[in-house]
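What follows is calculated from the coordinates using simple rules that are stated; it is not laboratory data. It should be emphasised that the depicted structure is a prediction, and the values quoted were computed from it without experimental measurement.
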Structure 1
Amino acid sequence: MKTKLIAILKQVFPASYAETAVFLFFLICYGTLGTYIALHYRIIFDSRIPWDAYFSFDNKAIVMTGGSFERHPLAYYFFNWIREFSLFVSGGKMDATFRLTLSWLSNITVSLCIVQIFKYLNNIIRLPLKISLLLILFFGAFSTNILLSFTPENFTYTLLLLSIYNYYAAVKLKKEEKIPGSALTLAGITIGGLTITNLVKVFIPVLFEKDLFRSWKKLGNTVFRVVLTTACFVFLYLMRIDFKYENIFSKTSQQYEKFSNVESIPDWDMMLSYFFGGSILFPSFMTTDKHNMKGFNFKGLLMEPYSSPFCYAFITILLSLILWSYFKNFNNKLVQIIAGSFLIDILIHCMMRFGLHTSYIYGGHFIFVYPLLLGWLFYTYRSKPKTLSFLIVTTGILLVFLLANNLFRMVDFFQFLEAYYQ
């Protein structure tokens, strides 16, 4: 038991000097940003504003209730702990200290997520340290990571849990071991409990266990583990809603209709500007008029479609690198797991159009895919210096543009805070 606990702690937390340095670097960067916002502005948590203050995040609603039960079935219990801990630190007041605590919990979570990606690049793909650091810097500058680093949301913690599970599954599969039923069940309850559609992602690595379809015994054991995980999840879900299962279907239908019938701009532009782009590279912002359904009016901030050809070029180049990596590593089961996870989000948001007009907020479900697939692309050409140099230079240029653009857009964000949230 002690050995397993130590192994878990080593996986989740930094376990080397390089990992500790990465963790502290992002903790300081994100922490400085979040601390300033929490102490000087009320946007992280305002008791009058339940949703949509910035980029459709539901800060107050999530902190107080965990979000809607049909999409976030078990988040209620998790955010009870988050809220009570923050209130304990703030002495029971929902003031600047309360906001600061929420912000630092998010900061620590996103920083630990980046450590997970760094571990994957180093220990699974086994990239040289300088390339791992380049990819980590690139990943750390994504708009989703910047926003989630101070935002108390389901996406913040989902990003960490998915990153931990992907690294854990990769370690198991690389050793040709199966994922234990206990680990599968825990992943299903935590990941699926925060966002139900992510439950499917928990089962993807199981499909790639060694000789799964060559042995009836192994297949039967796998079916048992999947059924056990699903049964535990469903039981807890139904218990959460007092076994009134009919509410799931009615609420889910309402949510789908609400978030899938927006015709403001062409689908292809929403995919590039919001789903693939907005979760990485900030576009320009627009201010909107909002109200809390109880007579309080406030200003909200949303992302606009890209207006610059350079932004479209950035996303096109990045997606080209991702596709290059996928096809070049098509026979790699670890790459197939990453791609399979990404495909689920593409189907939900791009094909089914659920929340496509605000799909930048869903980045916490999939942005970890980008540095991992880029890492596998670098690995493929490790013995070809010219191609490797090309990839390093290209990623470096993308990183410079990403940093310049996102820093510039964060200035706009602070101007919005100054105007409406002091």
Structure 2
Amino acid sequence: MSAAIALPDSSGPDSSRFAWLDALRGIGAVAVVAEHLLPWFLPQLRPYWFNLGVYGILVFFLVSGYIIPTSLERHGDVRAFWVSRFFRLYPLYLGVIVVMLALAWWVPLRAEVPRDGSAVAAHATMLLDVVSVGGVADTMWTLSYEMVFYLLVTALFLVRGHGRSGLLSMLFAAGAVAVGLVVSGAVVAGGWPAYVSVAVFVVGLACVVSGCLRTASACVLGLMALALLLLSSRVPWLGTAVLAVMFAGTAIHRWERGGGRLWPVAVTAALVAVAPLWAIEGGWWWVQADVWLMTIALAGATFAAGMALRGRRLPRVLTWLGLISYSLYLVHHPLLKYFVEITGDLRRAELPYQLMMTALAVAAVLAVSALSFRYVERPMQALGRRLSRRSARRLQRAGDLRMPGQGARHDGVLGHEERQVPDRVRDHVGQGDAVG
């Protein structure tokens, strides 16, 4: 994601230039919603020759990796990056948590959520999956890898190691293969990784934002994120592969701008493709060779098609879905749970009734997502934007923050990319697909 939030003007030049990214998010969002909706509402239509949810999250992570590091580089403003991250991610995230806790008397929280302080600590950092803590909402676990990526990118930026995206993507991809061969799960278990990580996270980010020991603090945070990814993740090879995909997205952007080569992306794709085939921790249907390879191929082809169509006019519905993709990502799974709690099990219902309930559920998800974007996300983004600008003005007067060679120009990409959050899939309908 990006450094400073600036909501795009739909009539401005950047909105058409980067509409393909929103369209990709729209496609990814629809895929994830379909992966969660079909097993409950229309199980006979669920595809098994590829995984809709994993396909969607791979598209999301490619988009995220494509733009986040270069956006930070263009602004050169680490403080604004983290201010924007907080106001972009946390308000809706916390709102969903509050609602789900308030309704836990009706739909109990998942068993994977610890009933102790480790759950609070893990949710505070969003590092849920890399400390092996289940999220209050099923899809929250994917935010762990976004947060790990932010921490790594910040550290790399401050030590001027951010230009080696191709190498990093290959290293993480090779690491996914190696980790899968030797690690069967979290090496470091228990609640203490969550407690330690929240303390390091809070103190470290306070230093990064304030400027006190910024580079050293960012390096500590990056090393912590890497250690958690490798040692305490629920599925270490998968998390490492996700980081490989994200850095591959960055490498694609550098190649497109003439600052790198494309062959590291091909090597990364090949390594990620074979990572689960011999992994000790595997066995889910979606990591079987034919399904996994088809899912990766479709995600890569979708991203390539989006790039080929950049600058062209795209369906407004896709760009709109991309606009609300974070809300769609966070609210759809809880809403589907509540909907099924009211309607009862629909898997054996008559087809006309299934279709009617599906239409109602989709309408409800879209409506609530649009409202949460309008009344939660957008106002909080605007607040974060104002604070970032105020901070930037103070720092310009103090001559403090910008890296050498980084101008203070407005970057239309930044606000555009604030709408990106990836999705992945968990199916808790008894299909046996859940990761962890």
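In table form, for the structure just shown:
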quantity	calculated
Among 1, 2, structure where relative contact order in percent (Cα under 8 Å, 6 or more apart) as derived comes to 21	1
Identity of the structure behind 130 (criterion: volume of the Cα convex hull per residue in Å³, calculated), options 1, 2	2
